[in-house]
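**Q** Take a look at the structures below.
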Structure P
Amino acid sequence: MNVILKYFFFLLFFSQGVLAFAQQPVQYSLYMLNKHNFNTAYAGLDNSLSITGVFRKQWVALEGSPITQNVTAHLPWSYLSSGVGINIENDILGAERNTSVELSYNYIKPMRNSGLFSIGIGGGFIQKSIDGSKLRAPDGDYEGNTINHNDNFIPSGVASGIAPTLNFGTFYKNKRTEIGISANNLLESAVSYQLGAETKIKYLRNYFFIFAYELTISEKFDLKPSILIKSDIIQTQAELSGILRYNKSIFGGASFRGYNKNTIDAVIFLAGMHVTENITVAYSYDLSLSSLKAVNKGSHEIIINYNLNKEIGGEIPAKIIYNPRFY
């Protein structure tokens, strides 16, 4: 059954006035290089202004497969021992598009062992759209440029809805260790459409756990294994990764996604480098291991990070009288 028909039956199901549930969060293979995407408490922990852009094409050669773009930006606000950030994501899956914008704020507390503990909250909105022009009904009329589904439950154009989001996270980081726990979509909001009947799609609450530890192998080499677990309680997925870095500038590694026969998804190969003092570029390729391996040619992902590498805000200033033009 092709992707268009799958979307048709999916739309028929949720348009009968029942409440359907949205899929789990977007899958990223280079998650370890963009932690603010899934944990609001990470804002500011790159020690300067950090801007990251991601492009992902999943399951190449499979019609209607996901295409995702993501941009995050965050920085420390040292004057208030805090961090602030923004996360923008656009995910396209066949006739469906999910676009979200979220702002975050977190409080950063220095620990006695020179580590940093952060607790943060974020909120914004998510918009879900269905492009009816990409769907086909058995009794529809599609001669020439005509789009007439002959079904009131299927839009001829784009139908969309919007809902609020609320996220929460904690993160601990020192010279070698990183541990983060977060929960997204705390409100479990539902996006509503007005088609032939009211349609609601509920976004499930999702939980993330990440752990990473850096091992020094020699003067030139270090190894950083990490694990990411994400779950909506109903479904859980795990990913184990390892990155070997040379001279703190060139790195490569591999990941394995899955933990049993029902969750094994892919083996991932990744590589990257610090192009300049401020810019890091990385690429990953997913080799599918699931049943979808017969109908796709893997997944590609590229990430670019810009880090200002300069202190922002500085220490809390002394109590002096400021010139009002330069406060």
Structure Q
Amino acid sequence: MTFGPNPESPVPKRSLLAPPGGNIDGPKAIFWNERELRAGWRLVIYLVVFFAFAAVESVLAILLHLPQVTRTNINASGLLVQEAVMMIATLAAAAIIGVLEGRPFGIYGLPGASAFRARFWQGTLWGLAMITGTILLIRLLGGFSFGELALRGPALWRYAALWGLVFLCVGFLEEFLFRGYTQFTLASGIGFWPAATVLSAAFGAFHLVNNGEHVTGALSVFVIAMFFCLTLRRTGNLWFAVGLHASFDWGETFLFSVPNSGIVMSGHLLNSSFHGPAWLTGGTVGPEGSVMAFVVVALAAAIFSRVYRSREEDQQAM
């Protein structure tokens, strides 16, 4: 078992970002360390390429008259296009930078040999369990009602599949953008957990732009992001986290039909409702802003740490 990509592995000889000859001092030291272009500059290059890809793809989507989303019209088809565009951009940017660095794409957290195998499905089950646990705790304290079915027949299965595709793209996009190339690269400069903390804080802050989001919800996102980083560290790649992320959002949006980052989407399964204080229900944010979300993540982290032990713990148990 591996325990997270190793950003301190030797730089391949074919890297185009290797330092120039001679001593690395003076102006050269601003850009290079003794191994390669410094992490900060590599992140800048990655983000520039990512945003360039995203801009071009977004224009193409408009020219092709693909479904779009606006603040007043948020729908599954439009979100699928939007998230797929951004997902392709973040993966393509890493593939290009990988060529410059002389590194295989899989080293950034998504090795092809592990694609949609056991770790992904384990993560999917964990995500469903976590959102179900959060909702049931809120219901136990009188803050949630399931209501009646909002969808039946073919529409039910169509939206279940459509939202599944949307959140699979979301899982790939957000996990790779915040815990893939960026985590690998920043960790090479400041270490795994400092990098995880910085990027998880950015992930939480990013959610503040959502309608109805507030500080408690953003803090909850930060906490669950740190849990995602723990899964990366212990499993060695992002496949567990992608499955968890996708199924958690799918359960929140479609299965339990509650606000996701402040938005209640159309095409959900139930006419469910929250009632009670915001600390319990999460208010307009939804369950990620509930105190119960912190309880569930803490419990999940404790169980995960026992099930997926570190290398040192495995050696001590032998």
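**Q** P, Q: which one has helix-only ellipticity at 222 nm (-39500 (n - 2.57) for each DSSP H run of 4 or more, over all residues; to 500), as calculated, at -20000?
**A** The correct label is Q.
**Q** For which of the structures P, Q does the calculation of distance in nm of label points 7 Å out along Cα→Cβ at positions 35 and 67 return 4.4?
**A** Label of the source structure: Q.
**Q** To continue, here is another question. Of the structures P, Q, report the one carrying the highest value of mean count of other Cβ atoms within 10 Å over residues 115-122.
**A** Top value of mean count of other Cβ atoms within 10 Å over residues 115-122 goes to structure P.
**Q** Please compute volume of the Cα convex hull per residue in Å³ for structures P, Q and give me the label with the greatest value.
**A** P
**Q** With mean count of other Cβ atoms within 10 Å over residues 107-114 derived from the coordinates and found to be 11.4, which of P, Q does the value describe?
**A** The read-out comes from structure P.
**Q** Which structure, out of P, Q, was semi-axes √(5λ) of the Cα gyration tensor in Å, for residues 27-90 alone calculated from, if the result is 29, 9, 8?
**A** P
**Q** Between P, Q, which one scores greatest on relative contact order in percent (Cα under 8 Å, 6 or more apart)?
**A** Q
**Q** With FRET efficiency 1/(1 + (r/R0)^6) of positions 179 and 291 (r between Cβ atoms, R0 = 41 Å, to 0.05) derived from the coordinates and found to be 0.95, which of P, Q does the value describe?
**A** Q
**Q** Right, next: Quick check for you: by FRET efficiency 1/(1 + (r/R0)^6) of positions 163 and 187 (r between Cβ atoms, R0 = 35 Å, to 0.05), which of P, Q is greatest?
**A** P
Read-outs throughout are calculated quantities, based only on the coordinates presented, and are distinct from any laboratory measurement. Worth saying up front: this structure is predicted, and the values here are computed from it rather than measured. Cβ atoms are built from the backbone, for glycine too; each structure is taken alone.
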